[in-house]
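Below you'll find the structures, each written out as structure tokens.
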Structure I
Amino acid sequence: MVLILPIYEMGGDGVYYNCAATIDADGTYLGKIRKVHVPIAFPSRWEEFYYTPGTIPFVPFQTAYARIGVLICFDRYFPECAQTLAAQGAEMLLNPAAEIEGRPKYLWELDLPATAVRNVVYVGGANRVGLEKPWEFGRFFGSSYFADPRGRVLVRGSEASDEVVTADLDMDLPQRMRDEEAERIVSRIHMVTTET
């Protein structure tokens, strides 16, 4: 099992980051990513007051199972983050998040499958459930899921209780899809050149 561990990190410069460490199946620490896009929005997104935007480049990690990239929560709304990871060979993007009611849930249900299609990768989104006391500024709506490179949601977690969400993934599918698209493009080019 590979672990993505979100943490509240104090940098050596005395500032704080929303960070996620990646631990491989054998326990090896592969590296970390710091959230780059730190939101400030009512009622719960006041992160600019306690997080500093990360400056670590987006790089995927080769794990025992796949080459994965991590996008922390809000970073998923910026296409260049996922594109950078996919361009470096990421086969799967994982997005630990803390999404609450009040933010449109349809964005959670739409954006990650769109990211999967746009980058021809698997995407997994992990979202919290329940209330965070004592603030109770909104209910975390759960609904963690995996989407395949065609944008299909393969499995979806509960909206109300903590659980482990798993899916069997064909890790050869992204490359097969890229190869099929390359063949279609070459075929079209050949057809155009023979007609002229």
Structure II
Amino acid sequence: MIVTNLTQLSPQVYLYSGDEKPSSIPKSALTLRHVSDEAFGDGSHPTTRLCAGAVDLLCRLQPIQSVLDVGTGTGVLARIARARGAQRIVATDIEKVALQSAKLHVTFDRHSVEIEVSDQLPDHWGPQFNLVIANILEAPLKSLAKNLADALTPKGRLLISGFTPAQIPALRTAFIRQGLKYENESSLEEWALLMFKKDDG
């Protein structure tokens, strides 16, 4: 077996490229196959690692039934959510190469739950998602703030990343204005993540 690349996204999640799962990582860890292409989400960027760790932790702490991954890239965050028990997962992107990559990568996992890959806006399905993740840049996050908030169920959580700590105040304000409650933030290598929660209606 040849493993051409092994990336640790979080203490419990690894990406690998090769024909078989590497034997060098803990058996309890989630291991996902990845092939290199032009889409974002190969595990090398800090925002991918921030989001992967947060999605993995949230899904292990409590059951999350429905997940929306906005700006999905290779689909890695959607795949983590599915592996951790989500029963409905939608992965969206506006880039053709990302949609193609996500459609390929979601087939690598032997799982009965399908991941829907789409180019629709986040609120296309209405307020149906317990967890929404958007790992995109500051400007599209601001422009999509209402769409992202409107995709959440009551008590649903939103994770956003793709920006620096200096951009946190403006983004926090933008999403609080949509009726979301700020919960916490984290950072890694000059990049940041914010978590919000929708009230119970």
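All of the numbers you see were taken from the coordinates with simple rules; none came from a lab. Since the structure is predicted, the reported quantities are computational estimates derived from the model, not experimental observations. Cβ atoms are built from the backbone, for glycine too; each structure is taken alone.
Quick notes on this structure:
- Largest in distance in nm of label points 7 Å out along Cα→Cβ at positions 145 and 177 among the labelled structures I, II is structure I.
- Label whose coordinates, when FRET efficiency 1/(1 + (r/R0)^6) of positions 65 and 97 (r between Cβ atoms, R0 = 30 Å, to 0.05) is calculated, return 0.50 (choices I, II): II
- Which of I, II yields 12 [relative contact order in percent (Cα under 8 Å, 6 or more apart), calculated]: I
- Among I, II, structure where Cα extents along the principal axes in Å as derived comes to 69, 36, 35: I
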